[in-house]
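Trainee: Once you scroll down, you'll see the structures, which are given as structure tokens.
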Structure P
Amino acid sequence: MARGRGRMTARLVESLYVEAMLLADEARGYFDEPGRADRDRLAPLDRVTFACESLKVTTRLMHVIAWLLHRKAEAAGEIDPAALRPDSGRLGHAATTETGVLAMMPATAAALIAASMALYDRVHRLERDDRPPPSPARTLIRRLENAF
């Protein structure tokens, strides 16, 4: 994989992609139907929180899926790394869920929220660890710029 992403194997990317798609399907299935009944049993303000959390789950999973699709396209040679901006293909930001909010969610919702956060965190660590090391020349230039 291009641009310093050589340590990630196609097998790892595919495995994470399948996991993300299965989790996205499970989340959609829950929040579309059975989640409605769980939501309706909550207090009015908690219903809003529930809706926000379902959006966070979706956002996390879509960022992960987009990131993985980008990796797959790079590996397949469908993307020219030289034509991309340096920040292209980065994992998008996704808001976390506070522990207190997670504790008040119905069990299935809490499990999906936790699973989406865990997957997002794993992919975020992979992205961070798979970046190429900084250029010694650029590091020196930055140090000189900061010194003056």
Structure Q
Amino acid sequence: MLGGGGCDGAIRRAAGPELLEACYRVPEVGFGIRCPTGEARITPGFKLPASHVIHTVGPIYGVTINPEASLRSAYKNSLSLAKANNIQYIAFPAISCGLYCYPHEEAATIAISTVKEFANDFKEVHFVLFTDDLYNLWLEKARELLSFSS
């Protein structure tokens, strides 16, 4: 919640310094840990065109024990927190697919199948993906798992 580049850094820069201040106000659950892997926390969105930011920590592939369960929990806990806060629109990056090196095809399967479990709880769920390769893979997985075509 307090550092990082990539998507995390971009969100914090766009939201303004108030977001970082809000993250520091989230209580630690362990030394220096405010949001353990697979869990989720919520803060206001501040200068973002979104009311809230849901923070989650995905697994580091090859380091985290049972990364599949941790990644599924990151999505599931984020969606549960959004639902509990009456959020109807949510956007996800490809959690753990950058520096944390999660295999993209497996990550897409986990992300889309987990979102599918919440199909009736949200008006829209978006995936905001950094590269054309990720986008095309996610689209292919969505077609496979959600049974639709373009």
Structure R
Amino acid sequence: MSVIPSSTVDSARPYLVGLSRIAIGLLFSCHGAASLFGVLGGTKGGGTVEALSWPGWYAAVIQLVGGVLVLVGLGTRTAAIVCSGSMAYAYFSVHQEVALWPIQNGGVASAVYSWSFLLIAATGPGALALDGLLARRSAVVSTESVTA
């Protein structure tokens, strides 16, 4: 039985985290786009949520904006915390009232998104994120100004 060397796993980890962040952000932003603009199938009734309606419209805005921020890796930790909180709110205020377990109350997606975004907030954006690019650019500018 072959074991993957830990150096290979360690070097791949930031890319796996980054790819997971991208996938989760993309899927989450699709929910927001569907609810706000009726694209990708729209809401369950086939339309859009009413503007400024609580909590649907606000949740859709968080899904779209937060999902895009997580997708591109910009303000990732903050966006992920907001997204995680919105999904925890959705789970406990909508789904938990129906039944205890997510499989019974239709809240599997809310629970999985909530925990996934909490994990992203804790681990950071990984590779392929604008946060990392901006940090490197800032470090280069700081180094150039010190040496000048």
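None of the figures in this text is laboratory data; all of them are computed from the coordinates on show. As the structure is a computational prediction, the values presented were derived from the model and not from experiment.
Trainee: State the single structure among P, Q, R that was used to calculate Rg and Dmax of the Cα atoms in Å, giving 18.6, 64.
Mentor: The read-out comes from structure R.
Trainee: Right, another one. Quick check on the output: 36 is relative contact order in percent (Cα under 8 Å, 6 or more apart), derived from one of P, Q, R. Which one produced it?
Mentor: Of the options listed, only P reproduces it.
Trainee: Kindly point out which one of P, Q, R the value -23500 was derived from, the read-out being helix-only ellipticity at 222 nm (-39500 (n - 2.57) for each DSSP H run of 4 or more, over all residues; to 500).
Mentor: P
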